[in-house]
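What follows is a set of structures for review.
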Structure P
Amino acid sequence: MNAAQSAPEAKAVAELEALLHVPAANYRRDWVLLGTFSVLADDPSKGAKELHVVYAEPETVDAYRRTGAFPDGSVLVKDVLAAKSERLTTGLASYAETLVGRFVMVKDEGEKHAGKSPLWGDGWGWAFYEGNETEETVTTDYRQNCLGCHEPARSQDLIYVQGYPVLQR
């Protein structure tokens, strides 16, 4: 708690930030795989350096397909995986090797949480968890840690929906 926060304010922020966690559910098995992005190595001829695999609950996908928007409370989980690339009979192929971390976003329709925590704003809660961590985020401020990558997708609610064919209506 910083000096400017009272104990009740600090508790409220902690409860709000607790909404941002890696789900206990087996999301890789029970949720819908929205899509995968590859991030090329610095030398693209070497293949991908990372794979970003994104999941959402089935009801989130159904709602998005009906309305074209993520409903309040929607949770998106992105596995960030280090990739290994090698030449196979089909050509240069990249595949997931190790978990770098997980990025969790929670939809905050109406921005009811914005300004109450540096992890909430622009219609979302934002948090990245390194490695196998599920509770302690390394994100300190979504504006500094997250928006740089997501800003180009602002017209799509800050989500690169073009990479998620299952959301197409």
Structure Q
Amino acid sequence: MEYNYIKSLHLIFVITWFAGLFYMVRLFVYQIEAQAKEEPARQILSDQFKIMTKRLWYIITWPSMLLAIGFAVWLLVLRPFWITDAWMQVKLGFVVALIIYHIKCHLIFENHQNGVYKYSSNWMRIFNEGATIILFSVVFLVILKNAVDWIYGTLGIIVFAILLMLGFKIYKRIREK
């Protein structure tokens, strides 16, 4: 019974972690685009986005990441045999990629808080798809678990990533018109 409660809490915090990452990068896009506005709109928007990102980052996203990882470790303590399963090892690889993505978001967040904007809004839109690809990968790995299925799932994720990039290019052309 304890396992199901821990698993539920893990899943809740994974969801809120992803929600925070998705929204954070969307706010990065808005912050970058606000820099092209005329004063006083630029300053008003910049100040508001700094407040919004700070609250989202420190009140939702960071705590969600830490709690998701904490409950994941607890689940592995309860079911240590999973660590030897191939699907779990691949999943943990994606989790490491997500943590790296999170840290990269933190560096961008700090730059934006200091008024430094190194990336374009288009770059941020593409960057935002990184979390989407990781989310799809992890969900398919956890649900399928079978070695053959996760191999096909991984290939499916690559195709999905290509389709996302094509969709982004089409959307960009539509926005530019």
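Nothing in this text is a laboratory measurement; each read-out follows from the coordinates by a stated rule. What you see is a predicted model, and the numbers here were worked out from it, not measured in a lab. Cβ atoms are built from the backbone, for glycine too; each structure is taken alone.
Highest-scoring entry among P, Q, by Cα Rg over 2.2 N^0.38 Å, for residues 112-159 alone, is Q.
When mean projected area of the Cα convex hull in nm², for residues 40-127 alone is calculated for each of structures P, Q, structure P gives the greatest result.
Of structures P, Q, which gives 20 when relative contact order in percent (Cα under 8 Å, 6 or more apart) is computed from the coordinates? Let's see the in-between values first.
Values: P: 20; Q: 30.
Label of the originating structure: P.
Can you tell which of P, Q yields 15.0 when mean count of other Cβ atoms within 10 Å over residues 48-55 is derived from it? Going label by label, the one that fits is Q.
With helix-only ellipticity at 222 nm (-39500 (n - 2.57) for each DSSP H run of 4 or more, over all residues; to 500) coming out at -5000, pick the structure among P, Q it was computed from.
Details: P: -5000; Q: -29500.
The read-out was computed on structure P.
Tell me which structure, out of P, Q, gives 2.8 once distance in nm of label points 7 Å out along Cα→Cβ at positions 32 and 96 is calculated. That value comes from structure Q.
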